[in-house]
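Following are the structures in question.
Derivation of every value follows stated rules applied to the coordinates shown; laboratory data play no part. Because the structure is a prediction, the values reported are computed rather than measured. Cβ atoms are built from the backbone, for glycine too; each structure is taken alone.
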Structure P
Amino acid sequence: MESLSQSLSQSLSQPEAAGQSDNRVRPGTPSLLRELNDRAALDLLLAGEPLTRAQISERTGVSKVTVSQMLARLEERGLVTVAGEQAGGRGPNAALYSVVPSSAYVAGLFLEYDLVSAAVADVTGRRVADVTVDPNGGEDPVGLVRGAVDRACASAGVELSRLSALVIGSPGVLDPRTGDPRLAVNLPAWHEGVLDGLREVLHKPVTIENDVNLAAMAERDAGAAMGLDDFVLMWIGVGLGLATVIGGQVRRGSSGAAGEIGWMPVHGAPLPAGDKHPGDAGLQSLAGGKAVRELARGFGFTADNEVEAVTAAVASVSASAAASASASASAGAPASAGSSSGAAFLDELAHRVALGAAAASVVLDPGLVVLGGAVGRAGGEELASRVAAEVPRICLARPRVVATTVPDEPVLRGAMLAAVSQARAALLASVGDPQ
């Protein structure tokens, strides 16, 4: 997802974004200069920090008198308001200006086979509502999404008509030409034509994005990859996925199938068959949810799901290390992590995960591999450190491997980031349009 500064730069370089419908370059007329100045001020304020006239003048390079005129126009449009005062120096306190939070609202959703999460936020990114919906079979995806959005808007006290963008995180492959779902194994009703149906029903801009790609954007915004332009996120859960971020941009591939590493052929596993879910083939058969559960049972960890199994193994290793350290300290000997079935299980799981991480690293050499998804989070640094040690044994690349640090709901967080970015870009583009 591009930054707001990139969005602004691109919009100003295109005649259409500056209000011109043909290919001619607009001359430097006073009206165009006003638009550019107003957009520059609004872009600064959209970053979230309240600013004084003097601060805006310093950062934009225009006079304080011009800044006053810019702010007056933005206030008249209901986009900017006085948010407080800044004390200091002689004379009256300086007024602090900020974006009006209600100038735009957005919605984000994350669709899973057993749960739909939805949220509404204002243009500052502050969430005003969160809801969850039981898909109850999900046979009508358009109705399901519409119902979830209606509930979220009702909870936020925001009319559906006030939403300016809606982004949906979805597992599976999306057609990069149309934006439609092309293959979502766990969501059989999620198919081509859904996007047009949603736009027709909601009468709003709707974007569907791969869930792991959105999680990577959340990781870059507030996680282990914060601020980095080059990294990969390896998603380990019921299914497997890989998000590749290069130059700050997610790479989707020519057909939208980039990162579907469950299908990755690996030594010792049956080859996947076309577009059929790999299940007992490829990397999915070694590190997918079912494989992790079976592996855990082999080491004595019986649990209802793969996350509980990995959590139990990590707890076992921690307990073993603590007991060993205590015994060594009592005997005056160096502490040892000791051995346990939990450590052996994590060693084998790390080897399997490293097959995928190594394949990505030897091609992309990203420098950082983030282990995300439910299993990546549960494994934490115990799993990440083992994968980091295993990858160089398989290939020449030596990436740093860490566990995700996004607090929760990475896909929904990514969807909200994308939606807010779209809303802000639309506000910037609207400056200069006749009211």
Structure Q
Amino acid sequence: MERRAARYRVSVDASKCRGCGVCALVSVCRSPERCVGCLACYWACPHEARYLVPAAEGGTVRVTVDGTPLEVPGGVTVAEALTSAGFRFNEPGREPSLACRTGGCWSCALVIDGELERACITPVRDGMRISTDVAGFEPRRIAHGPEPHLVGGKATPWWEVDYASYVEAAIWVAGCNLRCPQCQNYLVTYDNASPALTPREAARLLAECQRRYGTRGVAVSGGEPALNRRWLVSLFRELARLVEPEVRRHLDSNGTLLTPDYVDELVEAGCNNIGVEPKCARVETYMRVTGLSDRDLASRYLETAWRAIEYIYDNYRDRVYLGVGLVYNRDLVSLEEVAEAGERLAAIGSDIQVTVLDYFPAFRRRDLKRPSPREMLEVKKVLEAAGLKVVIVQTSRGHIGPGDRRRPGP
């Protein structure tokens, strides 16, 4: 993910292509006649049939940026052209930013020829008019759903789940700042072709789904929802207005962008149910799980997620139900590290709900062997021995939780 798009173009290894349709239906090229190096299809290809080669110079084109004529590189994306001209995109979580770089999250959206459009995948062209002021436009984002959900996410209170009744109306948003080779939702994560919704549109659909199925919560997952901050905060404001106060408003996040000020803003907007997934305890493992090759970036993301857990627990335990997600597969994470993560969580709060996903063959890691239910029960025992009281493990036979379904008393 750390490679600059302008230095590469994408070629196809026909011997690896399986004709799966991802490049035709999910991650769709905006410049099929000439690769502009956005790399969206490279990251999305589940069979790794696409590879990078050095890009040739593409000459220059003339564009207008905020009323100023500029000569910028041609044959690249709008994002790369502007970056070459000195424009600085913000860090992910502060728009406009190059957050997912695959076209799903719309965090990089600018006003291009009068319309809000994604700078990361849109080819620059001669005569293009670009404005970096998006204040007059509602944010947008690709979202799948809503659908009623039986199990919910990391922060769905465990006593609500009976596997017979719907507990949440959920949407899943496209775009992620991680590149997990075993991504279990990659057809959503790398989607840049579906219509994008405003927060008001998404909230209305969620509220309608909640009322229709009588769910106890509404939820947004992904992908990584926190990438487009303006969109996400607006979504929760709308949900707080549209659903009854007793309906939970749930965010599931990898936690990499959940700084204290972002958490504050989400809670004030009405989010009262937050799941954070640091995945593991060690940076090296985190890099292996997330596909990040930049150790400093991986370390920053991992620590931000862990600090978000601590911040939410210490400051909002009376207003926000907190859940934490860890992962397990013996080829990726050791039981020793599971214990380490458990001890760190127990030091924050022994009553924190912890859900462990059993990583199974998916996306580019089809060689993984799914952990057996017996292995996942061992993971559960390790975490409980570390001092955690509410541990749920996902297994091939269903989720195994703390025991009965009674809500704990005060």
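Please state which of the structures P, Q yields 18.0, 55 when Rg and Dmax of the Cα atoms in Å, for residues 156-315 alone is computed from it.
Answer for the origin of the read-out: P.
If helix-only ellipticity at 222 nm (-39500 (n - 2.57) for each DSSP H run of 4 or more, over all residues; to 500) is computed to be -14500, which of P, Q is the source?
Answer by label: P.
Ranked by Cα Rg over 2.2 N^0.38 Å, which of P, Q sits at the highest value?
P
When mean count of other Cβ atoms within 10 Å over residues 284-291 is compared over structures P, Q, which one is greatest?
Top value of mean count of other Cβ atoms within 10 Å over residues 284-291 goes to structure P.
Assign the value 21.8, calculated as mean count of other Cβ atoms within 10 Å over residues 36-43, to the correct structure from P, Q.
P
Given that Rg and Dmax of the Cα atoms in Å, for residues 68-187 alone, derived from a single structure, equals 18.6, 61, which label among P, Q identifies that structure?
The correct label is Q.
Where does the value 13 come from, among P, Q, when relative contact order in percent (Cα under 8 Å, 6 or more apart) is the thing being computed?
It must be structure Q, since only it matches.
For the read-out Rg/Rh (Cα atoms, Kirkwood Rh), for residues 260-371 alone, a value of 1.09 was computed from one structure; give its label from P, Q.
The correct label is P.
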